[in-house]
Structure P
Amino acid sequence: MSASASLSTRSDCVFAQMLERVVTCVKSLLPDLPDDVLDRIEVTPTRDPAHGDMATNAALLVAKPARCKPRDIADRLAEALGQLPEIEKLEVAGPGFVNLTLKMSVWQNIIPVVLAKGDRAYGHSSFGRGRRVNVEYVSANPTGPMHVGHCRGAVVGDALANLMEAAGFSVTKEYYINDAGTQVAALSWAAYWRYLQAIGTSIPAEEFDKMAPNGLQYQGDYLIPVGEALAETYGRSLAGDDGKPAPASLWFETVRRVALEHMMAMIKEDLAALGIHHEIFSSEAEVLAEGDVDNAIATLENKGLLYEGVLEPPKGKLPDDWEARPQTLFRSTDFGDDTDRALKKSDGTNTYFANDIGYHARKARRSDLLIDVLGADHGGYVSRMRAAVTALTDGKTVFEAVLCQIVRVVKDGEPVRMSKRAGTFVTLRDLLDEVGRDAVRFIMLTRKADAQMEFDLDAAVAQTRDNPVFYVNYAHARCCSVLRHAAEQFGAEKMAGSALATADLSSLTQPEELAVLRRIAALPRQIEAAAAVREPHRMATYCIDLASDFHTLWNRGREETSLRFIQEDAPRETFARLALVSAIATTLRAGLNILGVQALEELR
């Protein structure tokens with residue numbers, strides 16, 4: 001697919017429009033260039049505005065296949081581009097870059113586009129061309145309330161899914177319920193302990209710890225309602241005649257099912273409070289029961305990718321799936337992994353990896369790209385799962401992972417460790433109760449996912465520039481305040497987007513106004529660039545930068561009366577600036593929508 005063809009539907013992106021024109025000019029100058037060379041041409045913002053609005057590397061890229069000097073091609077390209085009506089100035093720089101300065105009208109004319117599309121469509125594109133993407137995130141073990149560690153992955157995954165959708169991908173949001181392992185068994189025993197308490201049988205934790213096969217791992221108060229629900233529904237029927245523990249065969253499956261239902265209801269409630277709603281909840285137990293794991297293993301075996309062997313012991317801590325005995329191994333090194341991986345233990349039972357392969361095979365049947373949002377401690381998991389997905393699908397489905405580092409919560413400069421409900425960690429609900437959903441979401445997205453992060457509770461509620469979500473919403477609220485006052489003065493109908501879109505914008509020539517316009521025009525490119533590298537934090541940075549540009553414009557108006565938004569004796573300038581303010585507010589909302597953060601019209 002050529003560059004010009006891939007950009008033809010992105011009419012609201014100034015950079016895409018100019019790229020299309022650059023590619024057209026290069027084709028006319030050098031008609032024999034292959035499409036793969038043309039596809040690598042870029043038009044990007046200049047680092048220094050003194051060097052123009054944007055620059056292209058076209059001459060540098062095509063020089064070798066064209067067998068010409070880059071500067072010679074750049075001179076010819078600059079001459080051709082100079083004929084375009086939107087070009088104000090051109091300059092050949094360095095080894096062959098072409099710097100372009102656009103006419104002010106190009107930037108001014110972005111306002112009607114923004115106002116016509118609105119915050120739900122401006123910046124969105126067909127970049128992804130409907131490619132089916134599955135984003136799996138959170139997937140916390142259903143053994144207790146969600147904690148801060150889950151929170152970052154939840155927010156990153158949700159914002160990434162929104163971002164990919166805005167960039168034109170067909171996105172499915174999925175949660176994988178690990179309900180078939182030893183941890184769920186341990187949860188069931190802990191829930192049974194709470195059940196015994198609910199019917200009046202009090203067994204000390206240390207005594208029950210000896211009864212449970214894996215010890216009493218979960219003792220949080222969050223299991224008390226589970227025990228009470230079991231007692232209400234089943235009375236004393238799950239206990240022995242004397243109220244003491246009955247054999248596990250009489251109660252285990254019932255308690256397991258009820259405990260899982262309550263835990264997942266609690267997790268979904270926490271996620272909803274964070275503004276997250278998954279479309280699919282997949283169960284590990286169902287994956288096993290429906291044969292997905294067996295089918296995936298059979299597929300790999302039919303492709304000659306399994307063998308019996310003994311793995312070399314890895315350096316450092318031994319993983320769970322390593323045994324110094326013959327095991328069924330997957331030739332993952334054939335697909336870029338650093339070692340082959342065990343699918344079955346020496347006793348014939350599946351490894352965790354085998355179960356995960358079956359689950360990913362299920363996802364791959366309905367997706368072209370699988371993205372797992374994982375904790376940073378899962379780094380070693382990525383290469384093996386990528387190898388498995390590649391092998392199962394013959395490379396038709398791609399596997400990627402976004403790794404999230406841990407979050408350290410601090411208050412008054414000191415770490416916050418204890419939870420009201422869990423006793424050992426800070427729960428997601430604790431964090432939401434402390435600072436609110438929007439602060440949690442925005443702040444979690446202010447840094448790249450794989451960077452260490454400190455979440456300062458004091459800064460998250462401060463009404464200062466140190467609180468990024470306040471800073472951005474302060475800009476949006478200021479925009480709304482300006483538009484409300486204008487509606488009172490000129491009438492609400494004149495503040496409608498359709499009315500402001502017809503304003504004469506030729507007076508928007510101040511450096512601060514043009515800086516804001518350039519930032520607004522960059523949103524479509526920003527969405528595509530962030531989606532391409534799976535980095536939703538770039539959208540938070542964009543919103544902060546746009547808010548900063550607006551606050552600068554606001555402050556200039558306070559210093560110079562001629563730059564104020566509303567001037568009774570200058571109606572043309574007033575309505576041009578009101579259109580600009582409306583476009584700023586719309587663009588801020590568009591960015592915040594992707595982050596899942598509400599744009600506030602007033603701050604209290």
Structure Q
Amino acid sequence: MRLTRVFDLLEQYSTKYKDLDDALAYKNKGNWIKFSATDYVNYSRFFALGLLKMGFKKGDKIASITNNLPHWNILDMGMAMTGVVHVPIYPTIGKEQQQYIIKHSESRIVIVSDKMLYKRIKPIINDIDGLENVYTLNDIEDVNNWVEIIHLGREYEREINEKLEQAKASIEPDDLFTLIYTSGTTGDPKGVMLSHKNILSNALGTSKILPLNKGQRVLGVLPLCHVYERMMNYNFQSKGISIYYAENLGTIVNNLQEIKPHGFNTVPRLLEKFYDKIIAKGKDLSWPVKPLFFWAVRLGEKYDVADNNTLWYKMRLAVARALIFKKWQAVFGGNIICVVSGGASLQSRLAKLFWAAGIYVIEGYGMTETSPVIAVNHYRGKLCRIGTVGPVLECTEMQISDEGEVLARGPHVMHGYYKDPESTKQVIDENGWMHTGDVGHLVENTFLQITDRKKEIFKTSSGKYIAPQIIENKFKASPLIEQIMVIGENVKFASALVSPNFNYLHFFANKHKIHYRDNAKLIQQKQIIHRIQQEINEVNKQLGEHEKIKRFRLVCEEWSPQTGELSPTLKLKRKVILNKYSSIVNEIYGHPLQKASKEKPSTTTGKFSNGLGKLIPKSRTHSHNENNE
């Protein structure tokens with residue numbers, strides 16, 4: 001059948017995949033709770049009927065603040081069938097941003113997953129005009145539970161069924177499907193308006209590239225409220241792939257071992273953490289395995305994905321895979337066919353190494369406003385180049401502006417920003433081109449390579465341009481550096497704020513008998529500063545003179561989305577970091593950094609009656625060394 005609206009995926013489950021007994025699954029109280037294709041279809045339909053009985057109509061908004069659960073999909077599909085617009089909100093963002101999104105979107109109700117999230121938003125509920133109610137997925141005393149809506153739909157099924165069919169028939173591919181609010185690294189978040197056509201064109205386009213099919217499993221790792229994981233969620237559903245949702249980021253390794261998936265989506269930082277753990281284990285090996293381990297690593301870093309590897313290289317790689325890399329595969333469960341990476345640039349060295357180990361990492365590129373994929377590497381073959389984000393996706397037009405900015409046009413480009421036509425005009429020009437704000441170029445006339453964010457490239461006082469992301473990625477290859485932010489706009493040299501890998505530093509301090517009370521004291525130790533300086537010096541050898549980091553300062557905090565320095569997709573919030581460490585920046589340069597003006601873009605199953613039990617989960621800065629200037 002032809003899929004033109006997102007909820008058409010349910011029709012496929014009713015016919016093509018009706019025998020699937022683990023369409024969706026989550027772990028609760030130590031057990032994996034599975035939803036069959038029939039469960040998914042029926043619960044979604046009952047939820048839609050319940051919404052109609054409550055008086056919801058096409059164009060109304062419902063916000064959700066939940067963790068990854070099969071329930072999210074039921075909410076999502078139920079809303080889609082009635083024309084209600086789903087407004088998913090990150091659980092990890094601040095209360096002020098959550099309140100802003102609920103208000104700005106004019107959501108009639110909010111659905112949260114658990115007691116902790118309910119308690120978090122409870123203080124802001126009364127300040128939101130038009131908000132009618134809050135429902136929870138978990139069973140919480142004296143709080144409305146979402147199963148009440150499903151019960152309502154089941155009770156009045158005969159009465160409302162025709163109304164539901166009429167609602168579904170009225171929905172066109174270009175109708176508004178969802179509002180996804182950008183993470184708001186600067187100013188208030190913007191509501192990106194995406195239609196059924198927008199997101200389905202992307203899901204179906206990428207499904208032709210993904211080498212997975214019915215009968216295989218994936219692990220859902222990233223938040224479903226993020227457009228990347230969400231679109232891939234529909235991609236998997238379109239192919240009848242079973243989706244198991246990881247409990248949280250801390251349980252990913254265990255969950256991989258349990259379900260032995262054939263693929264998963266990730267961001268580069270998670271792959272970097274996998275690499276760090278594997279290398280740490282390699283360092284603990286004894287002779288003769290340890291030198292063999294690092295021989296395999298060095299060999300893997302020279303892998304050529306275009307298969308231009310010599311026969312001698314292939315023979316050595318076969319030995320490395322048999323003796324070393326097969327154990328890397330086991331870390332991922334042993335069945336991994338491919339890993340899809342997006343959200344930021346992946347270090348080429350790591351990509352080559354994972355490919356050599358038989359873990360094929362497909363890197364892609366896009367943004368919320370393009371639903372999100374613009375370009376993506378293919379699985380093996382001629383249409384994959386490490387260091388690029390691959391060829392442009394089918395049905396997508398792309399061009400590079402005179403300034404080097406990537407422009408995109410096609411069925412996946414958003415309808416605009418909600419209630420913000422001026423901002424929409426700034427990014428979508430009169431010819432329909434989306435101005436991404438990213439700088440890039442084509443490699444071999446085919447493969448898109450992103451070099452930096454247009455708005456993040458800055459000039460030093462000598463007029464030299466610096467693209468910070470490229471430099472930061474080189475430094476993050478070091479096991480000592482967890483995060484780094486390059487600064488130096490309108491001053492004579494580049495510097496950096498460094499959040500080190502404290503696990504490594506603690507090991508280093510114990511080995512060298514360095515005494516410290518806490519991280520704040522640890523980063524003041526001369527041996528620690530000297531060790532980081534060695535890493536800075538090493539990477540500086542790869543940089544142009546004006547790009548070299550002349551001064552750096554260690555910070556004692558680990559940056560994360562929870563503490564505010566990183567976005568939910570682990571990107572640096574540069575403005576937040578500059579404000580937080582303004583005194584350190586002032587100390588480096590003797591004055592605050594002056595921002596240059598920039599032109600705008602040119603254009604356990606619980607007991608519950610009627611078999612609904614599985615729907616209710618039970619609640620589960622400082623003195624540092626420097627280079628010579």
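Coordinate-derived values only; no laboratory data. Remember, predicted model here, so these are calculated numbers, not experimental data. Cβ atoms are built from the backbone, for glycine too; each structure is taken alone.
Things worth noting here:
- Ranked by mean count of other Cβ atoms within 10 Å over residues 136-143, structures P, Q are led by P, which has the greatest value.
- helix-only ellipticity at 222 nm (-39500 (n - 2.57) for each DSSP H run of 4 or more, over all residues; to 500) from the coordinates reads -11000; which among P, Q: Q
- Largest in FRET efficiency 1/(1 + (r/R0)^6) of positions 152 and 352 (r between Cβ atoms, R0 = 35 Å, to 0.05) among the labelled structures P, Q is structure P.
- Among P, Q, structure where distance in nm of label points 7 Å out along Cα→Cβ at positions 64 and 472 as derived comes to 3.0: Q
- Test item: mean count of other Cβ atoms within 10 Å over residues 144-151 calculated as 19.8, pick one of P, Q: Q
- Structure from which 78, 56, 54 was derived, Cα extents along the principal axes in Å, options P, Q: Q
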